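J.: Several structures are given next for inspection.
Each value in this text was obtained by applying a stated rule to the coordinates, not by laboratory testing. Please read all numbers here as calculations on a predicted model, not as lab measurements. Cβ atoms are built from the backbone, for glycine too; each structure is taken alone.
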Structure P
């Protein structure tokens, strides 16, 4: 590699690093986004260190202490089987975050692939992929998730597949629209005139310049997927008890809502906190990565 090529590569890497630092700097000025980031990181830490932080075994049944209200021994109380709710909420963060993040990654990977093909190549591929997206998006999201979950069966990983499949169409459309804007740029013409292959152009020039909207959508999509997973578990087709996923905890305690409302309230508040944190973070990322806001 020539010295000029090495210097150009170093210059590009420095430019990317400066852009990243600039985005992080603008993000740090957004108080709402920082609150969301801190809340989300706290939930992630709780999920990671749940075996250390949880005061009891989340699956241990203790009939003697069933349906205890929050007290000094059980900070969040116990459920109808005497299991500690605090421990179950801590472990439940693992499953809820796994479903939310896993389904978003699944839909992002396939959505980016299909959206790149549709937006970059156009023609019959564009028509085929977009018509398939039309079919998928014509079905209400919850109905499609229920249908996929019934076909795949209940469980954590099947829930991830169901939610991820439903989200592919939206990601593909967003990727396609971003690529259609990028295709008009001069550096794309320069890459074609340099006889670069299409896969190289997509990986080197297209994806880096269309990454921002995908990242923002993914960040906010995690919260939406967690809520959808909780809804599916609540109606009995998602994660099944005794797995301490937050939606499954809501489903497991709905018969005790009137007499022991804390059983539903605590996992519901946990869902609310995570969704709020991710929405705040997603809004902040959108503002920080918007070129129009650059000074």
Structure Q
């Protein structure tokens, strides 16, 4: 099996892709690409790489039917700078390897995240873990940003004072806020990256981590474009239905009337979720 070199990926190695106000993602290294997925899938048959169209069709088949092991052969290593609150969501994905900067050994930089004014919103009334989509008063938004900035400035000044007085760095850091930027190296295979992206590209994910997910996908497209095309077609752009929802879909295709109180159809919130999937193509 030949070493896979992807010219498009080589061209972006170590290039910073900006995210948020001070963050970034860099592709540090990669192992394999579309060709490696194809080689891995065909190894049991002893066949080499075929035409571009045949390879793309094979990749599409593998992803559509969730034959995931060939995608684990492709590995990407990223250097990421991100706010700590984003990192704490990110770390929930435990199928990667990472090494993060340590505030016990290093003096943390004066780098804090401030959202853009248009992204400052009230709490959503129908989503307990999200912000409202309604525009916010500009004066109130400015007050919020000023308050956040003042808190960050005070916290870092206190931190610096403690460090200068010789207090242990592992203690001096404890009052630093979640908006502080951290950095890590994050290595993950393509299959598990797709799982990360499936969840973090979703509109229900927090805006800030969605922006990192979008940058990750753009970089992954340079490494394995055909795999990413299939991912967008079947996973991020696809919808799955529950047993009850699928039965309702078949009823409608057969010409039956849908309704919230029909004897054979869905009812209540289940029907609402089904209707939303049909309208938007999004998982609910």
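J.: So distance in nm of label points 7 Å out along Cα→Cβ at positions 190 and 238, computed for just one structure, reads 1.6; which one of P, Q is that?
T.: Going label by label, the one that fits is Q.
J.: If we compute FRET efficiency 1/(1 + (r/R0)^6) of positions 38 and 102 (r between Cβ atoms, R0 = 35 Å, to 0.05) for structures P, Q, which one ends up with the highest value?
T.: Top value of FRET efficiency 1/(1 + (r/R0)^6) of positions 38 and 102 (r between Cβ atoms, R0 = 35 Å, to 0.05) goes to structure P.
J.: Hey, helix-only ellipticity at 222 nm (-39500 (n - 2.57) for each DSSP H run of 4 or more, over all residues; to 500) derived from one of P, Q reads -24000; which structure?
T.: P
J.: Comparing P, Q, where is distance in nm of label points 7 Å out along Cα→Cβ at positions 182 and 246 highest?
T.: Numbers: P: 3.3; Q: 4.0.
Going through P, Q one by one, distance in nm of label points 7 Å out along Cα→Cβ at positions 182 and 246 peaks for structure Q.
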